[in-house]
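Below are structures written as structure tokens.
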Structure I
Amino acid sequence: MDISTQNPTAPPAPQPTEADQKRAARGATRPGDRVFLGFSRGSGIFVLVLMAAIAAFLTYRAAIAISKDEANFFTTFEWNPSGLPPQFGIAVLVFGTVVSSVIAMVIAVPVAVGIALFITHYAPRKLGGTIAYVVDLLAAVPSIVYGLWGALVLVPHLNGLYGWLDDYLGWTGVLQWNGGAPRSLFTVGILLAIMILPIITNVSREVFRQVPQMHEEAALALGATRWEVIRMSVLPFGRSGVISASMLGLGRALGETMAVAMVLSPTFDITASLLDPGGGTFAQNIASKFNEATEMGRDALIASGLVLFVITLVVNGAARLIIARRKEYSGANA
């Protein structure tokens, strides 16, 4: 080698920047990849545009209704948009929607997680498969069928439960029963819990199946019992997935319409007891009043729909924040 031709003081060759690498990668991309990239990007943009269009429509019609409302839209316990002057408010609807959904979540989430754990870690393969199939069938039942079952079967058979709650917990005032028909927010919560149970169960089941086998084997090798394996390995790994499943179930509970309308005895009043007949939800109120509503009434219902839209967005945003803060529990290296 001719040493005279080497220049040890010469600067090193320039390295390609990240932008150069990206341009080179784009240049080497196949046409099919470019088409798929454009289709995927366009789909994402379309979803954002669609959401923005829905929000704009609801906001425009809601502004028309609220500008003509002679009462406070957020605190009024009345719904009479066709009156002179029009007066309507969403206080009862917010209370009924939130309370019935919370009752449903309190009942459904522990049961759903228990079913998912039983299917994945306790039941024999054939029995677990059968239970999973039955749970999947529950998810396919239409809402109107749940409503019919709730009105014809669930409501007539809740007198005993209501009486028991009144005997032992009626002193709280929240579970005091005055003997009316059990068409209350508590009944709606039970029905919604049954409806969202398969959603939470199915998602939780798939998350628990993704737990790394080495985590469970390591815990067993250290002498852990089956419950300790679940508590130390399975539940921490699947926590973010269970939260996501719960939020999916909550989204259905917030927006359920026909089943609630067939079970609840709607009134624009808030009572201290959850067992007293009455109350209302956003979806039930819209479904029951939209066909007979005047133009002003439809705008008022759309305004209430906007509030439900915002509540749903807030719930999903809160779920995303919770999951983002719990990322340390959601990976194989957790």
Structure II
Amino acid sequence: MVSGDHNPPFLRTYKLLLDDRGPPPPQPPPPPPLEKDADINLPLIDLSRLILEPEECKAEIRLAAAEWGFFQVVGHGVPRELLDRLRKVQANLFRQPFAEKEKGELLDFATGYCYTWGTPTATSLSQLSWSEAYHIPLTPSAVPTKLRARRVIDEYATRVAQLSYELAGVLAEGFEGKEARGDIDYIEEHCKPSSCYLRLNRYPPCPIPNGVFGLVPHTDTDFLTIVYQDQVGGLQLLKGGRWITVKPNASALIVNIGDLFQAWSNDVYRSVRHRVMANSEIERFSIAFQLCPSYETIIHSKKSPSIYRSFTFMEYKQQIKEDVKLFGHKIGLSRFLA
């Protein structure tokens, strides 16, 4: 790695994994291979219809969350101009020298953010994510920042957090009619902005041909994730036992259900496995907002009989950490069946 290079040293650090491509450790049975040209358009929902056709629009959101676990939204209220500014800020942050990124001083100290890359726990190529990320908690700074990057990030986070509450409220209303108001209050009470995260992702070009993950297959450990991605593509989700590629849409934000919403809804809505495939020629950017509760929040199914036992968010995170250490991958909600 030359001085000032902005790319993480993947080839040097993971040389043994890249050179030794023998059998990986035991993994869950793989799904059938991706069919050629199996690109799809996710359900696309225009949120401006919540004003003119509220019940029809809400029904579409709930159906997409139940059948797909993923959907796209337009009319989301996040200005195109803000998305463009955010993308410039994101690209600039990732193009700083790698040594500077590792120091963790590119944003102000009050954010408590961290910079990560690769997968330190990987013992096989199937566990390696060829990507780097800034994980930014949305805890307000005690001192007003003068950094343009942080101001743009905060402006975007404020808008997308409000969108996440709106969507969570629509989904919560689908539970039990007259009790829906309490469900909406639960989200707003336990998922304060201070417990939510923004993850800025970059997927560098990967010179290893075929089969390297930009982000390994996983489900999201939150209530909702809202993603703004570029037009490079590479996001795939598992549907009907088959990996299918999501076509990028420049006007849309992608929304997906997380594990906590699946448990809370008693499997009415599904947290779907997804992944990002590495690109050999061009870098890819995405930004993910994660609607998370505080660690002490108790997650319990809203219907009886409950599929899952009650657990705290901290318990869930700790179990994932232990499983990744022992098995190399997340096991997830099946650990918490009633």
Item to complete: For Cα extents along the principal axes in Å, the calculated result is 104, 60, 35, so let me know which of I, II that is.
Response: I
Item to complete: Can you spot which of I, II the value 23.5 was calculated from, given it is mean count of other Cβ atoms within 10 Å over residues 192-199?
Response: I
Worksheet item: With helix-only ellipticity at 222 nm (-39500 (n - 2.57) for each DSSP H run of 4 or more, over all residues; to 500) derived from the coordinates and found to be -21500, which of I, II does the value describe?
Response: I
Worksheet item: Once relative contact order in percent (Cα under 8 Å, 6 or more apart) is calculated for every structure in I, II, which label goes with the largest value?
Response: I
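Values in this text are rule-based calculations from the coordinates and carry no lab data. Being a predicted model, the structure only gives us computed values, none of them experimental. Cβ atoms are built from the backbone, for glycine too; each structure is taken alone.
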